[in-house]
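Below you'll find the structures, each written out as structure tokens.
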Structure P
Amino acid sequence: MEAIVRTAERDHWKQRLNAQIAAVISNKADAKGLIFAQGKGIVTEVVNHKAYSSREDFDAALMQVIDRFDQPHEPVLVVLAGFMRILTAGFAEHYAGRLLNIHPSLLPAFPGLHTHQRAIEAGCQFAGATVHQVTAELDHGPILAQAVVPVLPDDTPDTLAARVLTQEHLIYPRAIEQLMLATSST
């Protein structure tokens, strides 16, 4: 999220893309990204998933918060960054074509958790990150960008994760910008 905000500031997305970051929303009140966003003057919200009895109820509340930012236009994109919750099919359908996620593997390989450990255990020579549109199926959907890093012989899940993260910070803002440019030209 911080890399996206910094890129938006540096590349002046507001002027070039007629776009701005409307809000940063988290399900955790102590998320570091909320403090960062507040420091940048970005509106923040918390929707605590523990306050809801079901995943559907949480997603409905989250949609209400996101959709409040649709005046005078609906959110062009809803970008997940460090949001570690599985979203319902209804949520994915509500934002179909506008909901993005980044996953720390070269999808379709290793959806879900523990991607770096799984890549090392599988003997992969390469790992990476994938920006994709979110669909109802976990870590699937059209791929927008990928970055590849080598898996080194002495890699641990943490060292591999650190190298992948540097690439995530590069490809996610670029993928957002490319999608915004493609959307605005149609």
Structure Q
Amino acid sequence: MIGNAMQVTIVPMTSESEAMGKAYVHCTAWKEAYRGLLSQDFLDARTLELSEKMALRAFHAGYSTLLAKDGDEVVGFADYGPYRGDDIPNAGEVYAIYLLSDYYGRGIGAKLMSTALQGMPDRDKVIVWVLEGNRRAIRFYERFGFRFDGESQTLDLGGEVTELRMVLERRPSPAVL
């Protein structure tokens, strides 16, 4: 039985067993969120084993990861930290945010994003990259104030796809004199 948003808690990831729950969400949510945006062959090749290796690597690297948990079950996560680029000073980045589709529309993704943003209080800007055409994700980010800044990158995810950069301005940039 699926719980409601009031029962879902947002907590930091603290164990390898939680990393395995994150891996399940990552594998499953990718297949749910990117159906029709990425090739089905590529999505089918995304295995739980691969996601488990990635989750353990991130856990041992000390990434900041928040989990959405319905009881003991991981149903969503957000990874965040310093911006990986060097073109925007003092920026943070939400590297990934995923939620199982059964939990959409309950405010859980918003709780994950809000908590991740609170975890970067000293960052003037926060960056997210979103797959072109992922309307659901774009609307979600726009509700938080993220806006496209014109930057893009091409990735090979079973074929060439484009990611677009969105930026949340948290503090006004100093005026250029």
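To which of P, Q does the computed value 16.5 (mean count of other Cβ atoms within 10 Å over residues 17-24) belong?
Of the options listed, only P reproduces it.
Consider the structures P, Q: one of them gives -10000 for helix-only ellipticity at 222 nm (-39500 (n - 2.57) for each DSSP H run of 4 or more, over all residues; to 500) as calculated from the coordinates. Say which.
Answer for the origin of the read-out: Q.
Given a value of 1.00 for FRET efficiency 1/(1 + (r/R0)^6) of positions 137 and 153 (r between Cβ atoms, R0 = 41 Å, to 0.05), calculated from one of P, Q, which structure does it belong to?
Going label by label, the one that fits is Q.
A value of 13.6 was computed for mean count of other Cβ atoms within 10 Å over residues 57-64; which of P, Q is the source structure?
Derived from Q, not from the others.
Figure out for me which of the structures P, Q the number 2, 12, 22, 24, 20, 13, 6, 1, 0 belongs to, where P(r) over Cα pairs in 5 Å bins from 0, in percent, for residues 65-168 alone was derived from the coordinates.
Answer by label: Q.
If relative contact order in percent (Cα under 8 Å, 6 or more apart) is computed to be 21, which of P, Q is the source?
Comparing all candidates, it corresponds to Q.
Values quoted throughout were computed directly from the atomic coordinates according to the rules given, and no laboratory measurement underlies them. Predicted model, so just to flag it, every value in this text is computed and none were measured. Cβ atoms are built from the backbone, for glycine too; each structure is taken alone.
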